[in-house]
Structure I
Amino acid sequence: MTPEHADQLPATYPLIGREDPPPYAILHEHGSAPALVVCDHASRAFPRGMQRLGLPELPSWQHIAWDIGAGELARGISNLLDAPAVLAGYSRLIVDCNRKPDDPEAFRSASDGWVIPGNQSLTEFERRLRLACFFDPYHEAVAAMLAGFRAREIVPLVISVHTFTPRMAGFERPWQIGVLWDKDEPSARRLIEGLRAVEGLVVGDNEPYSGKHPCDYTIDHHAETAGLPHVCIEVRQDQLESPAGTERWVRLLGRLIGDLSRDPEIRRLRDTESTWRRANLR
């Protein structure tokens, strides 16, 4: 269950004040769908005490702090499917929940031309404190949701939701959506085929980023290592600028992901040596 406010949090979260939101949100904890939605960059929030890491108040369209529109998209898919979801509660500028803790990009000193004053010359103690307050609780929540599936002897499809900017470094990105994958090609291929059947959609296959990126964390840590079926989606942010645009993508992705999650050929363990294999899951 998501804590409603910080005074319900353990005392081990000293960077999060009483009036601050919790480090994660859980939706449909006991949802009926055999799928788990995760969103690493759902929020641009900062605890009051961290003073936005010395940055000016960033406009909502400033992508360095979060994946614009990803949180609403993840919520919509979760609501439509009645699927459990875990959404990170704070800006990735504090710590990026989709990077390994020892990755320099987990604590960016600069992003897209912006210097991040509060991330300059962080000590090891400061890094560990941020991990304990923001990174660890989020990933513990993801692990707990997966443990719930395992206890019910269900193999879930894990869906990671991200968004990307329409242009980067002067390059206009043509894809409205990209599907990223590495170990689980069958799930990705099915989703790509379903998307490409929609007239007018330009669909990226491991574009605009590659699912084979060695520093990605959430899918690698929670899904790949367990042999769980999984897929990562990236939607271009201009597709989500209006409620109508978001709703269109919620319905399209909800339909395709729902079909995937109900397919027994998709929802099977990918690794015969998986730790989940011993649980005799269906």
Structure II
Amino acid sequence: MPTDFLKNWNKITRKNISIISLVNKEISTVEYFNSVIYQIYSKMVFKIIRNELVICKPSSIMGNYSIIKYCNMNNTDTTDHYLLSNGVTIRGHNINGLKDKFGDEYVYNTNECIEKKGTKFNRFRNILNRYKNTYSKLGYTNEIDDIVNKWSIKNKSKHQIKLLKVIKEYLDLVTITRVYNNNNNIIGFSIIENINNKNGVIIQRLINPDIIETIIEPNILIHYHDCINNPNKYLNIGAGRTKNIKNAKHKLRPYKMLKINRKVSNIKLSKKEWFILKENII
């Protein structure tokens, strides 16, 4: 593999996200990993190759070294072929390959949810009629930290805490919806990164564990208020990695399922090559 290809990948930071945002503005079909915040959280890197922006994640799992192109940046087939020939696995909705291990991504039409017409939204209407006095507020408060901390203790995982830490550094990129019941207790929150005028990515959404047993399907209430606060948009909430997550996302009545495939390069990355890449990230 050419050493030049492995060198001078860029770490994604506040100083250079405008490069990514500029391309994101032109994307019509947004994948989950078009989220700049999630790219930063996942330690992805970028490089301009053949005048195109390429975003990848170096990975080393159980001794398998790889570079994966994770998101749709309107790359041409020529550039994808070049990446494959240099050991990069490519992933996306427009890739002719095998189904991605994470599965298809759920995309919602906010206007469709707001209007809630037809049998598709029978359950929505029933839940919203049952809890007519719920309301939402916009913006970050410490209530969000409280919910995240409670789930982190419950799940014995710091994933949500670490993700929220990154989000709080980029609050100018997101819309935060907090939903309350008629007793002014927070039901939960949702954080959407605005990718462009028509698309967003739901990067963090959690229900308050203190009320989860007292309200029927609180996720529907949070989703509805999220749509109210983000009209005329398509929202990608990512894939469903487990049966329970898939069921929960399906209940929110997706507008479409975005089929994600991946094509694995026949070129294997050596440990030495992987470390050349990692050591030369700028």
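Values in this text are rule-based calculations from the coordinates and carry no lab data. Note that the coordinates shown come from a computational prediction; the quantities given were computed from them, not determined experimentally. Cβ atoms are built from the backbone, for glycine too; each structure is taken alone.
Suppose you compute mean count of other Cβ atoms within 10 Å over residues 181-188 for every structure in I, II: which one lands on 19.9?
I
If distance in nm of label points 7 Å out along Cα→Cβ at positions 21 and 269 computes to 2.8, which of I, II did it come from? Write down the numbers at each step before the final one.
On the way: I: 3.6; II: 2.8.
Working through the options, I get structure II.
Source structure of the calculated read-out (distance in nm of label points 7 Å out along Cα→Cβ at positions 85 and 149, 1.6) within I, II: I. Largest in relative contact order in percent (Cα under 8 Å, 6 or more apart) among the labelled structures I, II is structure II.
Taking FRET efficiency 1/(1 + (r/R0)^6) of positions 197 and 237 (r between Cβ atoms, R0 = 25 Å, to 0.05) as the measure, the highest value among I, II is held by II.
Quick check: -0.37, -0.67 is what I get for log10 I(q)/I(0) by the Debye sum over Cα atoms at q = 0.08, 0.11 Å⁻¹, calculated from one of I, II. Which structure matches?
Numbers: I: -0.32, -0.61; II: -0.37, -0.67.
Label of the source structure: II.
Tell me which structure, out of I, II, gives 1.2 once distance in nm of label points 7 Å out along Cα→Cβ at positions 229 and 261 is calculated. Value 1.2 for distance in nm of label points 7 Å out along Cα→Cβ at positions 229 and 261 corresponds to I out of I, II.
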